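Asks: Okay, got some structures for you below.
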Structure P
Amino acid sequence: MGEIWKEIFSGNNLALLGAALATLLAGIGSAKGVNMVAKATAGLMSEDPNKFGKAFLLQALPMTQGIYGLVTSFMIIFKMGLLSGGAAVFTVSQGAYYLVAALPIAFGGLFSAIKQGEVAAAGISVLAKRPEATGKAIISASLVETYAIFAVLVSLLLILFA
């Protein structure tokens, strides 16, 4: 039984788990955030289809966290050498390091994308009532992005300088 656990929790598998969590959790957050804004946009489009362009920008904002998670995953996969054909064999501690390095964007992306979606959905209400204030709504939603940027920077720096 002990050998099975050693194979399951190998260094490479831990690093791959980190890559998967970065994409999965940040992607879930992005999907939820975009979904919230899409629902608000659908209501707006039923009233005024001409506002789609501005609404689309607000709707696209929560997508970036998923992209950050994907980039982080690719960095781990590149570090492992999986795409070059010469895969490295990571020790358990090396794999655990990459798993932990992926966590800032995994969780930072999850939560910031959802919160950014909430702010952007509120921005759709601004667009509906005061279209001239849409820029302010976009700036407000963009401020939430700051925390995703911090998270991806930490993850990427940990991965690049490992």
Structure Q
Amino acid sequence: MARRIEELIRNLDLREHPEGGFYRRTYRSPHMLPAQCLPQGFHGPRPLGSAIVYLLKSRQVSALHRIKSDELWHFYEGSPLTIYMIDEDGAKIERKLGADTDRRESFQVLVPAGCWFGALVNRPDSYSLVGCTVFPAFDFQDFELGDRGTLITLFPQHRTLIELLTHDPTS
């Protein structure tokens, strides 16, 4: 398993992502949306869409974060993973991304704009290779990594999940 992970990181030219895991942008639309055509909160124009390939190891977390765009996750190979979301009303939503439809896994999962979300690989000693398509296109100025204390204050009912899917500020 470790050999396959290293092979994917090397062959796909993946780099570490601030939320955890490894990624590489594979597409960015050449067509631009002017700022006045975008939803409130965007500053400046954005390409129509973008895509990445993303690898998460079983001992890593995709830390809670949110972006201003919708993000569609696509399953490619490895272990299924669970995407955890906390919506603006504080509801916790869990979606399984994977290939086993008999186990209620989906090949695609949509994360709506503005939701806090993160992910964990479901099987130990494994990995998940997925893709993420973002529209309007992803830009790091639209990315907010979750702060553990702030999220616990906002959503105390999800403290255990927040502690699991955020970076420890004391380490």
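No lab work stands behind these numbers, since they all come straight from the coordinates. Values in this document were obtained by computation on a predicted structure and should not be read as measured data. Cβ atoms are built from the backbone, for glycine too; each structure is taken alone.
Asks: One of P, Q was used to calculate FRET efficiency 1/(1 + (r/R0)^6) of positions 42 and 122 (r between Cβ atoms, R0 = 25 Å, to 0.05), giving 0.95; which?
Replies: P
Asks: Here's a follow-up. Ranked on relative contact order in percent (Cα under 8 Å, 6 or more apart), which label among P, Q comes first with the largest value?
Replies: Numbers: P: 35; Q: 26.
Comparing P, Q, the top value of relative contact order in percent (Cα under 8 Å, 6 or more apart) belongs to P.
Asks: If you rank structures P, Q by mean count of other Cβ atoms within 10 Å over residues 50-57, which sits at the top with the largest value?
Replies: Details: P: 15.1; Q: 21.8.
Comparing P, Q, the top value of mean count of other Cβ atoms within 10 Å over residues 50-57 belongs to Q.
Asks: Which structure, out of P, Q, was log10 I(q)/I(0) by the Debye sum over Cα atoms at q = 0.14, 0.17, 0.19 Å⁻¹ calculated from, if the result is -0.69, -0.86, -0.99? Can you show the working numbers first?
Replies: Values: P: -0.69, -0.86, -0.99; Q: -0.75, -1.09, -1.32.
That value comes from structure P.
Asks: Given 1.3 as the derived value for distance in nm of label points 7 Å out along Cα→Cβ at positions 26 and 106, which of the supplied structures P, Q does it correspond to? Spell out each step's value before the answer.
Replies: Working: P: 1.3; Q: 2.0.
Value 1.3 for distance in nm of label points 7 Å out along Cα→Cβ at positions 26 and 106 corresponds to P out of P, Q.
Asks: Looking at distance in nm of label points 7 Å out along Cα→Cβ at positions 34 and 98, point out which structure of P, Q has the largest value. List each step's numbers first, then the result.
Replies: Values: P: 2.6; Q: 4.8.
The structure with the largest value is Q.
Asks: Between P, Q, which one scores greatest on distance in nm of label points 7 Å out along Cα→Cβ at positions 10 and 90?
Replies: Details: P: 1.3; Q: 5.0.
Evaluating distance in nm of label points 7 Å out along Cα→Cβ at positions 10 and 90 on every structure, the highest lands on Q.
Asks: Another question, then. When helix-only ellipticity at 222 nm (-39500 (n - 2.57) for each DSSP H run of 4 or more, over all residues; to 500) is computed for each of P, Q, which one produces -3500? Could you put the intermediate results ahead of the total?
Replies: Numbers: P: -29500; Q: -3500.
Comparing all candidates, it corresponds to Q.
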